[in-house]
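Below you'll find a set of structures to go through.
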Structure 1
Amino acid sequence: MSLNKRESGTFSLAQETKKVLNEHGIRLNRKLGQNYLIDDFKRKKILNFARLNSKDTVLEIGAGIGTLTIPMAHQAGHVVAIEQDSKIFKILEERLEEEKLENVNLINCDALKLDFPYFNKIVSNLPYQISSPITFKLLKYDFDLAILMYQKEFAQRMNAPAGSKHYSRLSVMMYFLAQVNMLDHVSAQSFIPPPKVDSAVVQLTPIDEVTIDDFFASVCRALFQHRRKKAKKALKESFHEINAMGKGEVKEILNQLNLSFENDFLEERVFKLSPEQILEISNNLKLIFPG
């Protein structure tokens with residue numbers, strides 16, 4: 001089915017998707033994050049958000065049967081499309097050949113295990129079960145912007161302010177890594193099969209004002225295991241996330257940490273601490289940490 005025929009309205013995106021899946025005897029697996037977008041209005045919005053041009057090399061993770069891949073290949077200079085499912089990969093390979101698209105580098109691989117080739121933009125309906133690890137992996141690369149689909153609740157946690165119900169370790173980490181803009185909401189009925197939750201389209205723009213490391217990540221993890229407890233108590237109860245040591249050693253380190261602050265915000269509850277305060281806790285802790 002050519003792109004022109006699809007756009008002419010002969011087939012809706014929903015009809016086309018069902019036709020391709022039925023022809024190849026494919027039953028999508030929700031557990032693998034195989035929820036395919038069938039709302040053409042939302043697809044067009046996603047592509048418009050990306051502002052693609054012939055100079056762009058676009059990375060797509062979870063390419064599926066080409067719902068985004070094929071129109072992106074018509075708009076961008078090059079597309080790197082990653083699909084882990086070998087059967088789905090073959091379908092997309094066939095569709096690209098039918099479309100006579102030669103600017104797509106199609107990779108059959110687990111994206112979490114791959115060193116990505118060059119790209120300057122990312123556009124993906126991400127498999128939701130890898131949302132967190134793949135996002136942090138992507139942010140280790142240098143790129144202009146990403147337009148990504150997430151579960152709505154995950155997206156809300158990405159830029160939640162301190163003190164809000166969605167404020168989390170993810171919120172703090174993302175605060176220092178990227179500017180997060182919620183662009184659009186997408187209902188579960190816009191997918192086949194429909195997931196159990198609604199989704200959101202998010203734009204990420206990397207920032208590099210502050211360097212954060214694995215130590216900071218471990219401090220965040222320790223704190224947010226007890227987000228409603230006071231920071232000092234949360235660190236005491238989950239210090240094993242930072243380092244496994246005896247209770248006496250932990251107590252001594254936390255006492256030194258407490259003395260290192262002019263303002264005693266270690267007595268503040270974790271979910272009320274700003275990202276900057278959490279970074280200060282991490283930096284001070286690193287200075288007194290024995291190893």
Structure 2
Amino acid sequence: MKILIAEDDASTRTMLECLTKKWGYAVVSTSDGEEALRLLEAADGPNLALMDWLMPGLEGPEICRRLRSSRSEKDPYRYVILLTVKGEQEHVVRGLEAGADDYVVKPFDPQELKVRLDVGRRIVELQEMLRYNARHDVLTGLLNRRAGLERLEEECARSRREKTPLSVAVLDLDRFKEINDTYGHGGGDEVLRETAQRLRGLVRSYDVTARLGGEEFLLLFPGTSREAAEEICERIRGQFESEAFLSEKVFVTASIGVAGFGGDEDERALLRRADAALYEAKNGGRNLVRSARCRPE
């Protein structure tokens with residue numbers, strides 16, 4: 001796990017770097033408060049921080065305050081331990097109220113510091129697990145409905161802003177109830193997991209795949225025209241049709257509806273058009289890809 005050492009005293013900083021490296025942490029260090037805040041706010045910033053109370057630029061409590069106030073629910077949690085020579089209770093309370101998770105008074109005992117860091121690491125790992133589970137479907141590991149629709153909104157905004165194409169598809173497994181009736185819900189769950197696995201292998205790394213619910217999946221194709229998205233979806237449909245599921249026990253087909261983003265519609269209208277195209281595929285006999293040809297007036 002990556003850790004930030006923010007300490008303006010060179011000898012203390014060197015000692016902390018040596019200790020934390022010995023304990024298995026990947027160390028990033030600075031002697032400046034403003035630089036510490038920048039590192040912690042970065043998308044790939046350290047999850048743990050040992051931070052001196054008094055530093056040039058920004059003091060430790062102010063860094064904590066700004067870090068907490070700017071954090072959104074999508075951001076990873078940063079666990080902060082303040083280092084201070086101020087052991088009075090009023091200073092401890094001030095630091096914790098600013099958003100610090102823990103504190104260590106200098107001069108510190110290395111073993112105590114290690115134990116406090118171990119606690120912080122466990123809390124960060126738990127936070128990451130909770131954050132992952134909040135955005136991912138437990139059964140398939142794909143984005144869940146909420147996260148998928150959030151990505152749809154984000155991709156529509158980006159497409160509108162950058163004037164780039166975007167296509168959306170809704171995939172539904174055909175006659176899924178028959179699979180559950182024949183192989184039980186355990187067999188149905190395995191088909192859903194295998195569906196997710198196949199989709200990951202058939203779309204590009206920058207495409208987005210989410211489970212909307214039941215046997216229905218959302219596919220987002222950024223920078224992709226409707227025609228190109230149709231070709232991708234046709235490959236997906238053909239692969240599902242040609243390779244059996246459940247260790248070659250059952251063949252499962254999929255119906256897919258595709259819609260291209262018009263630029264002046266919202267994400268809900270785009271999704272409704274993809275849904276309408278999916279119903280056309282279902283009504284046309286299933287195991288088909290159908291496309292919403294144009295936006296409604």
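Overview of results
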{"quantity": "Mean projected area of the Cα convex hull in nm², for residues 69-124 alone derived as 3.8 - corresponding label from 1, 2", "calculated": "1"}
{"quantity": "Entry that produces 17.5 once mean count of other Cβ atoms within 10 Å over residues 45-52 is calculated, selected from 1, 2", "calculated": "1"}
{"quantity": "Source structure (of 1, 2) for Rg and Dmax of the Cα atoms in Å, computed value 25.5, 75", "calculated": "2"}
{"quantity": "When mean count of other Cβ atoms within 10 Å over residues 117-124 is computed for each of 1, 2, the largest belongs to", "calculated": "1"}
{"quantity": "For helix-only ellipticity at 222 nm (-39500 (n - 2.57) for each DSSP H run of 4 or more, over all residues; to 500) computed as -11500, the structure of 1, 2 it came from", "calculated": "1"}
{"quantity": "Answer label among 1, 2 for the case where FRET efficiency 1/(1 + (r/R0)^6) of positions 29 and 157 (r between Cβ atoms, R0 = 25 Å, to 0.05), calculated from the coordinates, equals 0.10", "calculated": "2"}
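None of the figures in this text is laboratory data; all of them are computed from the coordinates on show. Source: prediction; values computed, not measured. Cβ atoms are built from the backbone, for glycine too; each structure is taken alone.
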